[in-house]
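Structures incoming, each one as structure tokens.
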Structure I
Amino acid sequence: MSSQSQNPDSIYTQQVKNLINMIYPQESGYGSVFEDASHYFSLTPSLEKHTEDLKVQLKKIEGKKNKETLAEQLAKQIKNNKEKLEEERLARLERLDAVSTKIIELCEGENWQETQHLSAKLLGTIMLLTRGPEGNFARVHTRFKPLYKAVLTLRLVDRLLQHDTIAHKYLSKYREAASRFRGNRYWREKWKMELGRPLITAALLQDIGLQSPAAITILRGENGDLDEFRLLEVSQRKDLLKLNYHFTLKYMSDGLGIPNYIGNNKEERDRFVQAHKEASAFLQQLVKDAFISKTGLGEILKIPQIYVSIVLSTKSDYSRISLPKGYMLIEQLAKKGSLNKQLAQDFIDLVGYFPQGFGITFIPVNEKGQEKDQFECAIVSGLNPTNPAEPLCKIVTRNQKYISSGVQEVIPKSRNLYFPANRKKLMRIGRERLTEIMSQLSSNFTPDALDELVPSFWEPFDFFGFKKHQNLWTKNK
């Protein structure tokens, strides 16, 4: 038990937590993608202004005594400022690059199946690190959202390229990208640099403008004493949208730009600059279109964003029971014509009805296939369900006791207790037996909760808190 308390997480879970901190840490001061942006928004303008002021001074000293020495000093200061700004810009790009590389490492496999498996594992782990509508959940969800959205965006674009869903000049160059799943190393590298990274960056930084001082003032108030997750007035929402749009695009173009080429081969440099310019233009167009839908390109970001706003909601009425509504909202918006129907379908086929890491309760069957008078728990563990209402899950209880050797199983709709008709089947068990079952599974169960007796889902956070339970995605031999 002592080693449990010293290191409560598996190596993989630690990697995911570290990655979240590289993007959006709980405390500032460690350096991260989001801190880089707020640093840029709050400090860069004064350094740029200082540089401009120095240039004005430099002009003024023409004809003054000691002008050489003064001019030299000013020119040196201007040069230093410019170097500092450029150094910071390249450091921001480097950090984003490290994050993109880590995300790709954690969710890209050697083939398509492995990539789906690893992506499900990453999404599921993020969800299992949240504990439902408890404590400061809105802050936690805000930190987890960018990574969750980035993974979904990568997987959605794989499907889009397969079906040619959106006609776009830049995207059409990557129709062959799926050959990276068949061991094509050239396409693996090309996809990573020219498509994977821009997509990840767009998903991570889609709302980075909210880190600007003007946006933070609207969210937290002049004195920083307002709840940033409250429902804003219409006028505030409009102002916030404008600020977010303006500063997000400013950050993409001025705060990031393209990396420097290192080397002395002119042809290679030209190719490098050209490829990065095109990727950067695509990235900016993607983010811009997610704000003001003109070409439909932005839906690559918008669909995952809408979904994540429900699955990792920051609203005060957040409840786990409504997680499957993420799927329904995408479906409804597509029916109304607000979203590209084929792309929405691609997304629904990818995620299904129940998000990764969702706690499913279900009725098990005996050897003869007859339903038992009890329920067990499982955790959604696979993407791309054949039927969206029937998720691939890892079974985590046997006779209501936690196990870490459960099998992967598709839970049929007819035995999933999320659906009310199935809960009625179990109501006939009798209150005493149900009380017994519930008190075994939950330490804080009280008999008053008997009306809620047959749970439509369960909360796996505490279960996942044990290192030995974090291997949900290990393939059973």
Structure II
Amino acid sequence: MEVELAFSGWSGILVLALYGTLMLGVGLYAFLRNRGMRESLDEYYLGGRGLGVMVLFFTFFATQYSGNTVIGYPPTAYRMGYQYLVSVPFFIMIIMVYLLFAPRLYALGRRFSLLTPVDWIALRFRSRRVAILAATLMLYGLANYLLEQFVAIGQGVAGLTGGTIPYQVGVIFFIVIMVAYSWLGGMRSVAWTDTIQGLALLFGVFTLLFGSLYYFGGLGSAAELMQATTPERLAPPEGPALTRWFSLLVLVGIGAAIYPHAVQRIFAAKSEATLKRSFIRMAYMPFLTAGVVFMVGIIGIAAFPGLTTAESEQLVGVMANALANQNAFFYWAMVLLFGGVIAAIVSTADSVLLTFSSIVSNDLYGRYVRPDASEYQKVLVGKLVGLVAVVILVIVAWYPPATLYQIFVLKFELLIQTAPALVLGLYWTRLNERAVFIGMLVGALLAAGFTFIGLRPLGVYSGLWGLLLNLAICVGGTLMSAASEEKRAHAREVIGFRY
């Protein structure tokens, strides 16, 4: 999403250079501090399973709130009005879904040294086809997400520097930095840079809100304008809009909670208490992040009324320009804000790349191609395959075609089909691996088919129709033909339940 700013190109370049240097420094520090353990899968992909409360909190924060939250949500709030309050429950729903499975999955991760979500699925069902299908859907979702971040990085850099740094150069610059510090420090450098980027993003967001309240007026003036011109933006959703609200809430809540790079952070926690304390802090962030940018969008209605859809997409840039012209403090605060947005996008991309590499190295190469490979060889293969994937995605992102939209929206639709295997498998020992495989496959095919032909029955998203069919097959197939006694005994041994 391109953001045109009237800032000096050189001030943007300075901030981006500082961010890039800082990220490389963090990666080098992580490499030197842990160079004796860098060949370990646990160390490289999970930070030695020792992430503390604050680092774990910020790496969850960076995973859940991308730079798109700051740039993309205010324009949507501008166009929809108070109906877009649903953006806050989106993130609350994610935390609720985490709490359904994260503490138990963490305990099993410690007990069985799990590295990835596919690791858990392979252990639980002991089925090659289930594990490979789950890995394929997760890799597709991760590659899809990574491509989105690459496009956003290039557009953000071009906008912040006023075109001084072209889109393609911005993509290459930050991807090289991201790959470098990820290779050097693995999860530790990713988590530490997430912390820095999260702090920068929070500072910028709150500065934008306070400046908007001071110079553009509060929510009251926006409400008066909406009441006079577009009263529907003050009304609650009804009928089809309410159905879309609910279905998107469920889709995003489940889909974002089972992001493979989010699940991997569960395994990286130092202790279960650390994990729970991080989630407690995360419970406040929907209000402090999504809630804040929602308010910015509503304030923009009164500050810049009458923007077209295309013009509203530039709302945050327009508001930042207006604030930057007030005084030197807001000028540099807005430059830092957009530098923080780009850094937040990079922080999302590095997490995704690391998990992509771990699934390739541990779940595919290490489990099915070369089970006798050393941990060093697995890490090396993951790095190299991740690099190849980055090159391919950069080529696609170089001139992103408009038709990529249909691929983008398939991210959650396909990823959510792994939820029954991931979550139901934690609690139901009778769950039949054949029903899990068929449900996951058929659900993914239905979701993809509905998406590509543009079919959304009753206004419900295609991923949820796929998930409903997936669950029906999993539950119905298991009730008609439960897992064998041998597999149920294995499940009881793994998860410790009798049902």
Structure III
Amino acid sequence: MSLRLFDTATREVRELVPLTAGEVGVYLCGATVQAPPHIGHIRSGVAFDVLWRWLEAGHGYRVTFIRNVTDIDDKILARSAEAGVPWWAWAYRHEVAFTEAYDALGVRRPTYEPRATGHITEMLELVELLLARGHAYVAEDGSGDVYFDVGSFPDYGALTHQRPQDMAPAEDADPRGKRDPRDFALWKGWKPSEPVTASWPTPYGRGRPGWHLECSAMARRYLGDTFDIHAGGVDLRFPHHENEQAQSRAAGFGFARYWLHNAWVTIGGEKMSKSLGNSLLVPEVLRRTRPLVLRYYLGQAHYRSTIEYTSDSLREAEAAVERIEGFLGRARPAGADAAAGQPASWPDAFRAAMDDDLNVAGALAVVHDTVRRGNSALDAGDTAAAHRAWAEVTAMTGVLGIDPQDPHWAGAGTAAGPTPALAALDALVRDRLEARAAARAARDFTTADAIRDQLAAAGIAVEDTPDGARWSLARHHEES
């Protein structure tokens, strides 16, 4: 089966046919590191992490995944000045916060994660090319600004299906130097109110890049003149992605062949924003919610569907995760490796859902149906059927990034295994379970029950299964 994706540019679901057979290049617009991440910021990371996993696991593609960091722009300069912190320190502080948030939610680190400030040379090369081709001009007011000439490019507006005459003026630079209010800044001349360190020398004077220029230059640097998929939040379609496409194609490059956009996380029907305060910042949410649950919540809906956050949202996600965890704990074959039990193929309905424009909601319906079928098999004593269901659920949740058995969710530093603390706890608990098993074999049920009560008091839940006793951290203990 082929993977079909909704292309924003053509407004239709298209079969993915990579530029190079067996390989896919993806560019995801990453964070503008002006402030700490809230859960709305992280949704695109989760959504397109699923895309990456499915491209590899579901179709065998070799993926080059780029997620940039915008570490210089107007907002970063303004906020750092208000805080009395150097702009580069302010940007790095929040870049680290985003990285920690992505890591906590199991979002794989990109193949490359370029910073805008590390690619000034490539940006200036693109500016020179646009000037030479007649699609850009240097402002005549001596500001050092360089603008893209919207009127010189007949296809401007093609991505978002707008006519230039219907567009509002670009607001990314002083309009005095523009020939047309819709022209947007490629390069911004240095202003005395800004730190000199936030500027670079050019033939037009000292300055810094415009936001749109940054992504065009970095995408080309790592994926080439033409690449497969450009992804990002729906709010970036205009003007950011429209301008990226215009300047790249005006320079003679094919640029992105498919455009994918994820919808917002909203609250009260409004886009989540910094004005909502700190309650939905990722670290704050993780104080009261497990990372696995937050990952499940942000990834459960179709990526093009809006997620409306309510006070019950995370509780519902927690209940869904617990159903999966409960089954996997009951059905797990003795000595099984969570990564080794995956079947050669997923259920047909799961694959069909994922190939249908990453219909994760449909895929999760298959997961939960399989959980119910597996639990019924366990109740009926059909161990073989239960183990098959366990393998399928393990494979499906693995490709969605929500397998509770993944050591990442137990606090592992790497996927190689559990942390030393978890390994030590496992050894101690297993020792007590072996003593309990010996007591039960000797029909010393008083001692066996006492061991179980001691473990429960320590926050360890014990479940007896046909394959022996299993342990897990009791839910109240995890949340304390």
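Data overview
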| quantity | calculated |
| --- | --- |
| Structure from which 24.6 was derived, mean count of other Cβ atoms within 10 Å over residues 26-33, options I, II, III | III |
| Top of I, II, III by distance in nm of label points 7 Å out along Cα→Cβ at positions 242 and 434, largest first | III |
| At a computed 47, 25, 21 (semi-axes √(5λ) of the Cα gyration tensor in Å), which of I, II, III | I |
| Which of I, II, III leads on mean count of other Cβ atoms within 10 Å over residues 346-353, largest value | II |
| Answer label among I, II, III for the case where helix-only ellipticity at 222 nm (-39500 (n - 2.57) for each DSSP H run of 4 or more, over all residues; to 500), calculated from the coordinates, equals -13500 | III |
| Among I, II, III, which structure scores highest (criterion: volume of the Cα convex hull per residue in Å³, for residues 98-153 alone) | III |
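Since every read-out is calculated from the coordinates, none of them should be taken as a lab result. In this text the structure is predicted, and so the values were computed from the model without any measurement. Cβ atoms are built from the backbone, for glycine too; each structure is taken alone.
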